[in-house]
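Given below, in the form of C-alpha cells, are the structures.
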Structure P
Amino acid sequence: MANPKFLKTGEGSPDKLSNRYLGLVLRIAIPSPLRTHFDYLPPRGNLSQMASLMPGSRVIVPFGRRQILGFILEHSNASNIELTRLKVITRTLDEKPTITPTLLKTLIWASEYYQHPIGEVLLAAIPSELRSPRLKSKQSYIWKAQDNAKAYSDLQRKPRQMALLDLIRTETTGMQAKDLKAQGFDYALLLKLESSGLLKREPLLDPADPSKFLMVKKETVLDSNVTLNSEQKAALKSINSSQNNFATFLLDGVTGSGKTEVYLEAISRQIKLGFQCLFLVPEIGLTPQTFDRFNKRFKCPIIMYHSNLSAKQKLMAWSQACDESPLIVIGTRSSVFLPMPSLSLIVIDEEHDSSYKQQDGFRYSARDFAVMRAHNESFTIILGSATPSLESLHNTIIGKSTRLQLTRPATEAPPNTTHIVDINSICLQEGFSKPVLDRISEHLLLQNQILIFINRRGFAPVLLCNACGWTSECDSCVSRMTVHSKPAKLRCHHCGTNRSIPTKCPNCSSTKLETFGLGTQKIEDFLTHRFPSIPKIRIDRDTTRGNFNLNQKLSEISSGRPCLLIGTQMLSKGHHFPNISLVVVLDADAGLFSSDFRGQEQMTQTLIQVSGRAGRGINSGEVIIQSRHPNHETLNLIASRSFKKLAQLQLLERQNTELPPFAHLCLLRGESKYLKDAYEFLNSILALSNNLKLANKHDIVRLGPIPAPREKKAGRFRVHLILKSKTRSLLQNHLKEVIALVFERGIPRKVRFHVDVDPIEML
C-alpha cells in the first residue's frame, strides 16, 4: 500500500489543490458489498459551510461511471491515494447530518461487530425516501380561497382565473390541484391566484399518516389513576435512580404483573423532564394497542414507526423524530435507528422475542444495538419480559444488568389453573380431546372468550397419497408444502412457492389423497361446524397481511363479545384481552425435541406467554395443554409456573455444553445451486481460519462445514460453518481477520455468502 499523501497548506499542484481544500480529505461510506471506505475531496466552493460536510451527512459522489449516494464518516488530512487522483464530491444533500454523531458511532460499532459493510449499515438506518438524491418527497397541498376584494375586482377581465376561484370557494375545506386539473384548470392559474393573494396553499396530511398523532397540548403527561404495588414502586425507584447515566435493567415480571405500568411511569418522568423515549415491540400487531394505551396517558407527540407504513409516512415519522422536543416513539425493530437527539430511555418489551433479530441482509439484534446505543449516549434501557432470554438472565448474574422482579399479578384475581391432558390412546376430533371440547362449551356458556393456540398456519401441514405414500414436497426446498384451503393452494412456508392442489397423485395417479395434521384453517373449519353460532376470529400471517385486517380483528376481540380466537404465536405475546378465560394449547410437543439448541427455551417462552393471555381480567383463567408426553419435566414446570427453575435448568445445560450465553457463536453460511460448490467454499474458509496464528484449538472451536438443518431452500443448497469461542473479543478479532481474507480472495460468483453473528435461527 502506498504511503499516505499528507495535504499541507501551500503544497503545490497543477490546480493548487492544497490551497483550495485546506488539507481536508473526506472518508465516504458507499452502500455496497465493499467492506472499505473511499477518500474524496470536498466540492468546489466555499468550505466555510462545514455543516454540510460533517460526519453522518449524505453526499452524492462519482463512483465509476455512476453518481451514487454516500455518507461522510470522518475528516482526515491524509490519504493513501495520490492527492491528484482523488475525486471531488459532486454535491451535498444535508444542511445538518442525517445521522447524528452519537448514532453514527453506534452504527460503526454494529458494522464491525456484525461484520457487515458500513455503507449498507448506514443505508439501512435511514428511511427509503432518504436513500435517493431527492431531498424530500413531494408534498401535497390543499388550496383555499382568501378574501381580497381589490384583487377580486381585478379578475373581471380574467374569466379563467375567476372561474377557478369561484370553484374553489364552493369547498370551504379547500381543493387539491389534482381535482382542479381534472376539471380543466392548470397549475399556472393556481400560482397566479396565489401571487395576487386570492389563494393560499396548506400542506395536506394523509389521514393514515403518523403525523395525525402529533397533537401538542399544554400538558405532556396526564395523571394516572393506577396505584403501584410495592414491587412496582421498588422497580421504578431503581430505574429513576439512573438518570443521565448508562444502566440496563431487566424487568422480569410474571404475565399480568403490571410491567406496562412501570414502563409508563418511567416514561412519564422522562417526558416531564423534557426528554424523548423509545418503546420497542416485537410485532407490528402490538403497535395499535400500545398506541391507544399511551395516548390515554400522554399528550406529547406519539409516533408509530414500522414496516407497514408507506415510504412517505416513514419519512414524516423520521422527520418528527429529528426534533429535540419531548416525544415518544412506538415501533418495531428498525425504530432503534431513529435519530431522537434527546433520547433518554429505551424500553424493549418482550425482550426475549426472536423478532428483534434481523434474519437477512444486515443481521443485527435490535435489543443488543439498543443496549450499545444507551451505553454510547449515557441513558437508561429497560428490557422487559415474563420469560426473559437466557442471555439477559445471565447478564444479571454476572453484573452487566440489574434484575427487577415482579412476582405477583397486578390484579386481585386468583392465579390461573393449568392442566395437562394426556392424549395418548384418546380419539381426537380434529386435534381436540373430548375433555377440552367440553371445557370450551362451558366457558362459552359463561359468555367468555376462548383462545385456541396452534403454531401452524394453513389447513394441514402435508398432503399424502394413501396408495403410494407420496407427499407434497417443495421442488425448491427440502420441506413439505402446506395445504391451504382459502384459497386452495399448496404453499411452501420457507421459500413462498405456491402450487395448485392436485386432484390425483403425481406419482401413481391415485385419487386417494388425504391431508394430515392440523393448521389454523382446519381448526377454524372444525370449530365453525361444532359451534356455529359463535364468532370465529383467526389471526395468523394469512389473515393479517394488511394493517387494516389486523386492527379490525383486534377491535373485535377487544369488544369483549364471546368468540373463539384461533391463532399462532402472533397472539402469544403482549396482547391484553381481559375477557379470555380459557387458553387451549393443541400441540405442545413440537418444541420438546427440537434439533435447535434454543428449541426448548423458545417453546417454554411461547407456552408461558400464551398461557398468560388467560385470566387478565377480574376472574382467574384456565389453561389446558394437550400432550403425548404429560410427564415431561418441562411441561410440568410450565404448568406450575416455575419459569425461574426452568431457566436455571436450561442455563446449567448451556453451561455444560458450552453454548450461549457461556460461549459466543458466528454462523457462516454458503449457498449454491450445487452442494459441492458450497462445501468447497466453506472448506476454504475453514482452512483460512485454521491457518491464523491467533486461533489455536483452545481459542476457536470450528464446527463443520455441515449441511444446514434445512439443507435446501429456494433452489439453493445451504452449508454451515460455525465458529465458537468462550471469549467474545477473541471471536470478533478472529472473524475480522477471516472475513477480510475471504473478501480479499473473492467469493465465487456461484456462491452466496452470509455472516450471522450471535445467530438466533440455526436452520
Structure Q
Amino acid sequence: MIISKTKGKRILLVHDLCDHNTLDESALDKLSNVLGEHEIEVLTATTAFDAEMMIVADPMIQAILLDWDLAEDNTHQAAKDVLNKLRSRAENVPVFLFADRADVADIPLEVLKETSDFIWLYEDTANFIAGRIEAAIDTYLKNLLPPMFKALAKFSQVHEYSWHTPGHTGGTAFMKAPAGRAYFDFFGENLFRSDLSISVGELGSLLDHSGPIGASEKYAAKVFGAHRTYHVTNGSSTSNRVIFMACVTHNQVALCDRNCHKSIEQAMTMSGAIPNYMMPLRNFYGIIGPIPPQALQAEAIKKTISENSLITKDIDSTPVHAIVTNSTYDGLCYNARRVEELLGQSVDRMHFDEAWYGYARFNPIYKDRFAMYGNPADHKPTDMTVFATQSTHKLLAALSQASFIHIREGKKNVDHSRFNESFMMQASTSPNYPIIASNDITAAMMDGKGGKALTDESIHEAVAFRQLMAKLNADFADQGEWFFNCWQPDFVKDTEGKKIAFRLANPEYLATEPECWVLHPNDAWHGFGDIEDGYCMLDPIKVSITTPGIGPDGLGKMGVPASILSAYLTANGIIPEKTTDFTVLMLFSIGITKGKWGTLIDTLIKFKEDYDNNTALEEVLPDVVKAAPQRYAGMGLRDLCEEMFAAMKELKTTEFMSEGFAVLPHPDMSPAAAYEQLVLDNVEKVDLDGVAERTLATGIVPYPPGIPLIMPGENAGPADGPALGYLKALEGFDRQFPAFEHDSHGVEVENGKYYVTVLKK
C-alpha cells in the first residue's frame, strides 16, 4: 500500500540472542538478511522492557517476531508482557511466535488467539518465512487506513494532469516563483497533490456525503458512537451554526447555556432564535462551573421563560432546542444522562458543545459524561435527539478547522435530507481534503484499543504532574514558603474508603477511578457549594495551575497575578491555553510528553526563584519592558507582582468579575434584531461613561473568562451596575499595565479608553 512505498516496511524482532545457541542466532541472522533484501527493516530488542518501549515509541512497526522463550522463563511472562503491551495499543499488527524448545500445543489458547502464526526457524527456509511475514504486513497495511484517507492517498499517487481547480494543479504553480517554491518545499508535494477539486469524483462529495467521504462519515459514526456523523472543515463554530440552523427558526425559543461559545451567539443571530439562558455557577477563582441541576428542572425552565421579556404572548414559549457546553473550558464534565433526564422534561432536542472533549468516549474514566455515551442501538426513538459538536483539532490529532457533528436520533429527529440543507448552507463547495482526511485518521487512531491507550497516557501524565505540583506546594509550605498548586481535590478516598492527601494517593487509582474527580457537595476545593453528588466531574487532563492571592474568603495579603506568570512562561517558550486572574490553564492532550511537563515544572520553580530574588524585568520579561520601557524601567519581578496585585485589590477586578457574570442583563431585543440594526447602521460608538442603560449592538465577551458579559440586544444596565463596573475595572487595569491588556470581544480601545457599539437612541 502507499505507506510501504513512502515509509518502508518495518518489523520488530524480540529475541535474547546472548542467551541462545549459535544455531538460533545464525537462523535469525539469515532471516534478517533475507527480510532486508525484501526492503523490510528489522529492529531488534533483547528484553521485554526494550520491546515494550519500542512498541510505544514507534507506531510504524508493522509486524513482530517474538521469541516465546524470551528470558528463558518457564512461565513465558516476558513474551506475554510484550504481546499484552502490543495489543493494548494495536489490535491488528501481525505477530509471529517462534521458539527452540516449545511445541504449538504447549502455547496457551489465549496467546495463540493474539498471534498470527508460529514459525519454525529450522524447518522452513528463510525465504519462505520472509515471504509469509511480508504477506502479513501487506494485509495489515491494506486494512490499516480509514476509507477517505486511503482513497486520497491512492489518488495522489496517480500523477495525472489536472485541468480543474485548484489553480496550483498539484503544486506546480508554486514552483514558478521563488516565494512559491519556498512554500512548496516547506509543506511538501503530498499536501498539494491531495488538495483537490470537488470535480474529482473518486473521492466522493462532502456535500452529498457520498463515496469515500460518505464511507468515512459512517466509519466515524461507528467509532464515536453516533447514528450519523458529518465532517466539518471550518471548526466547531460552523458545526454549532449548522445545528442551530437545522433546528431553530425565527422567534422559536432555545434554552442556552450562558457559558456558551460566541458561535452560539452567531447561530442564534442567524436563526432568529430567542435565547432563554441557563446560568452556570462560578467559584472564587472565577472558574465557570456547571449549570446546577435545579436550574434544568421543568419548573425552573418554565419560570425563566415566564420572566423572559422577549417571549411575548404571540410567541410559542415551548423551547425547541437546548445547548449545553460540555466539558467547560476549565474541564468540568456533566453527567450527560442526568442532564438529558432533566432537560428532557422541557425540550426534545439536546445539543452538547463538546469542542474541547472529543476524546471522552475512549476512556472509561469519562463513562456517561459525554453526549454519545453507551451504544447507539440502545438509544430509543422516544429518547431525546442528541447532537454533539467536537473540535477534533483541539485535543485530538486532526488539523486545525477539523470538526465533527455527531447525531443520535430520537424525538423530533431532523432527518438527513433536512439537516443537509443547513449543512450545505454553511459548508464550502471547495472543501480542504487534507482536513477531512485528518478527521478520518483521528477516527482510526481512536478506534479499538488505540483510543484508550492514547487517552490513558494523557491522563497518567496529567496525574503525575498534578501530584508533583501538590508535593512541591506542600514541601514549600513546610518551609513557610509559597508555591503554585493545581485546582484539584485536596483529598481523595482510597479503595478502602480512607481519606488520603491527593499527593499521596496511588497514581494508578487516580488515573482510573472517576470518583477521585467527582465534585462532591460542599467540598471546599471546588467552590461550587452544595452541588448534586456525581453530577459533575473535573477532567484530569485540563490542568489549572493556581497562583497565590485568592481563596474562598477573597484576596489575601500576598498575590502573584496569573497574567505575569503567563507572560513569564511565554518568555520561556511555554504557551498556556488560558489565563484568568489567578489560574493558568494547561492542556494535557494526547501529544503530551514527560519532557514537556518536566520543563513546565522547572520553569515554575525558576519563576519562584526570580520572584524571591526580585530579578530585573529586563532579564525575565524583556518583551514586556520593550513594549513599555518607561513604565517598567528598573522594576523587578516581585515589584511588578506586588504592584499589579495591589491594583487588582483597588480596582476590585476579581470582585467585579464575579458580580458581572452573576446576573443576567435585561434583554431589550433578540440577538437577531440587534444585528439587523447593526446592518442598517442604526448604531453608534460610545465610551463607558455613555453606555449606561443603552442597548448593545454587539456582544461583549471578555477574555478571560471568555463567556458573554452582555449579549447583542441586551441592556448594559446602570452606570454603577455590575457589568459596567467590571468593564471600567478592566479599562483602569489596562491603562496601568501596558502589555497586560485584556482582550474583550466587542470592545474597541482608543488611547486607553474603552468604546462599545450601541443602538442609536
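If distance in nm of label points 7 Å out along Cα→Cβ at positions 677 and 709 computes to 1.9, which of P, Q did it come from?
Q
Kindly point out which one of P, Q the value 20.1 was derived from, the read-out being mean projected area of the Cα convex hull in nm², for residues 197-444 alone.
P
For distance in nm of label points 7 Å out along Cα→Cβ at positions 525 and 661, the calculated result is 4.6, so let me know which of P, Q that is.
P
To which of P, Q does the computed value -9000 (helix-only ellipticity at 222 nm (-39500 (n - 2.57) for each DSSP H run of 4 or more, over all residues; to 500)) belong?
Comparing all candidates, it corresponds to P.
Bear in mind these aren't lab numbers, they're just calculated from the coordinates by the rules spelled out. On a predicted model such as this, the values are computed, not experimentally measured, just so you know. Cβ atoms are built from the backbone, for glycine too; each structure is taken alone.
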